[in-house]
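Take a look at the structures listed below.
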Structure 1
Amino acid sequence: MILEVKIKNIFSFDKETTFKFDNVTIINGPNNSGKTSFLKILDIVSRMVRNDDNFDNIPLNSYAYNKELCNFEITFTFDNNKYTYGFSCNRKEIVKEYLYCDELKVFVRDNSNKYSFNKKDKRLIKLSNNVSSDRLFISYFEDSNYIYLSDAYNFLSINLGVVLSVTSLFDLAFRIYERDSNHELKKYILDFFKKSSINIIDYKVSTLLINGNKAYKTKFKHSSFNKTYIIDYGDESLSIRVIFALLPFILMAIDSNRTLLIDDLDRYLDSNIISLLIEYFKNEEGQLVFCSHNDYDYGFSEIKLKNT
């Protein structure tokens with residue numbers, strides 16, 4: 001769970017800005033206030049940790065009006081430990097980097113690319129001597145036996161899910177539904193529909209081949225005024241398609257105690273459905289952070305941004 005994020009000189013955040021989070025947090029503000037930029041920063045950091053892009057330039061580009069370093073710091077909990085991880089960079093290289101577990105220093109990488117560790121370890125020292133200047137040190141610790149370093153890697157690369165566009169989840173969601181052979185997911189989905197007064201009582205996701213490529217066909221069974229009828233996925237409202245795509249990832253965040261950050265959630269879903277989603281996180285594990293244009297009072301932690 002994210003507790004706090006500090007950023008400076010990244011995108012539109014030229015001055016140091018601190019975000020504090022609870023298990024449910026709404027980032028509220030008008031257009032051009034930095035909501036999407038903040039989520040993009042977390043998404044880029046996650047990709048930098050996974051090292052899944054070959055960046056010509058580190059994508060946390062310095063603020064347009066100066067050449068100062070970008071600064072990023074995140075405090076989070078993972079497996080009952082509290083971590084603080086951060087780094088400074090320019091467009092070409094990582095200048096500083098550090099990780100603390102509570103008050104314990106795990107490692108510090110200084111501006112001369114020298115490392116200090118809590119305990120001397122020949123393997124860590126050898127690895128640090130070969131770290132590329134444009135790569136984060138913790139990005140080397142996937143499936144590592146170094147618990148603190150692998151915890152930081154796992155949280156930032158796996159447990160942190162950033163959804164910049166809900167519609168981008170459609171294809172991924174269909175793959176999850178396809179694997180739901182025991183209908184455990186279906187029970188959860190239909191229960192949510194019932195609680196939110198959506199009159200869908202069943203659905204079926206099937207696959208077919210079109211020109212040799214797998215495609216999905218989905219039909220929803222509705223019940224209204226003691227009658228049932230079938231509607232094709234493509235004929236459903238956008239809000240139904242969005243919540244259908246989003247719910248598997250909501251369940252994943254709750255079951256696996258992950259953090260899910262979603263941009264423009266209220267662009268597609270009404271306040272009643274959003275309130276129900278919040279109630280799920282209120283009563284379970286996991287963390288939900290979403291951006292909103294509307295100033296609804298959901299009764300949870302809220303970060304208010306102004307025009308930049």
Structure 2
Amino acid sequence: MKISEFSTGFLFMLLYEFKRVLKGSVSSYLWFAVLVYIATYSLFAESYMQSANTEAPLITLEYGSEAMRMIILFFYSFVISSAPGVLSGDVPSLAFPPEIGVMFFIIVPMILGLIMISKFIMKKATVIIAREKEKKTLFITVSSPQTRPAIYLCKFIAVFIIAIPMILYFYFITNWAFTGLFPLQTNLSGVVFKTAIGTAMLFTSIGMLVSVVRSTEEKAVKFGMKIVILMAALTSLWIFIPVIELILNLTNNSTFFLMVLEKITYISPFTMDLMAANHPGLLADMFNIQLIATVIFLVIGIVIFIRQDLEY
């Protein structure tokens with residue numbers, strides 16, 4: 001087959017796959033837009049001071065999410081510093097430093113957006129091959145002049161492309177929040193954009209691998225959703241590790257095991273995304289890790305797909 005004929009066939013197949021996976025996506029786009037907007041807009045309801053309190057906190061926290069650590073230390077310091085006023089009958093007003101507002105963004109809108117994008121991608125990726133196998137139509141697809149690796153890549157690209165509107169919307173919402181609320185803080189819109197791309201690619205490759213190894217659409221979707229839920233649970237645990245650490249410190253219990261627990265939560269790509277948001281200098285390393293993992297899962301999926309015997 002000539003290169004021009006192969007390219008034309010590849011593009012037509014890509015367009016066909018894109019149209020297939022795009023069906024039923026409008027409602028997902030709308031829910032994503034509404035929920036991310038509400039989560040981000042809620043930050044505007046808070047009051048923010050011009051500069052942060054530079055007093056050192058009375059306690060230190062070492063493990064888990066830095067965003068949660070900063071929030072806990074801020075509230076802990078606020079309670080301690082305002083205790084005399086409360087005892088005298090004064091009700092202190094609470095205004096957050098901009099740094100704490102950024103931490104709120106990382107913990108709520110950012111993690112919400114990344115999880116919603118991943119669930120959307122995973123559902124689309126897990127059905128794209130499993131559905132055709134279940135309906136016995138995949139045999140017709142692989143009988144086309146296109147090679148199996150080309151077919152697999154077409155499906156991968158098609159699934160990833162439908163996440164782009166969500167990623168772009170997430171980027172603009174983040175830029176709006178930082179421009180309007182935290183103009184003096186590091187704008188995380190670029191970090192959000194790159195982490196969302198890396199996470200979307202990773203879950204696309206994982207979802208397609210699940211789609212290849214599962215025999216039915218229902219089994220593929222259920223298994224894929226379990227993966228997303230597990231990753232979200234690990235990151236949620238990572239976020240709340242500082243809360244556990246605070247309780248253990250107040251009760252004079254050992255916190256050593258939290259180090260091991262924290263390392264386990266690094267398995268989740270969401271944890272890596274939030275770490276990059278806390279320290280943008282880590283963004284390139286985290287993105288490269290997700291890119292390498294994406295390639296590994298993609299190659300494994302292609303090899304399995306090539307070797308599968310398909311029923312007609």
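The table below gives the values:
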| item | result |
| --- | --- |
| Comparison of 1, 2 - label where distance in nm of label points 7 Å out along Cα→Cβ at positions 29 and 221 is highest | 1 |
| If FRET efficiency 1/(1 + (r/R0)^6) of positions 13 and 253 (r between Cβ atoms, R0 = 41 Å, to 0.05) is computed and equals 0.10, the structure in 1, 2 | 2 |
| Among 1, 2, structure where Rg and Dmax of the Cα atoms in Å as derived comes to 21.6, 73 | 1 |
| Computed -25000 for helix-only ellipticity at 222 nm (-39500 (n - 2.57) for each DSSP H run of 4 or more, over all residues; to 500) - originating structure among 1, 2 | 2 |
| Identity of the structure behind 8.0 (criterion: mean projected area of the Cα convex hull in nm², for residues 141-236 alone, calculated), options 1, 2 | 2 |
| Parent structure of the calculated result 24, given that relative contact order in percent (Cα under 8 Å, 6 or more apart) is the read-out and 1, 2 the choices | 1 |
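Read-outs throughout are calculated quantities, based only on the coordinates presented, and are distinct from any laboratory measurement. Everything numeric in this text was worked out from a predicted model, so none of it was measured. Cβ atoms are built from the backbone, for glycine too; each structure is taken alone.
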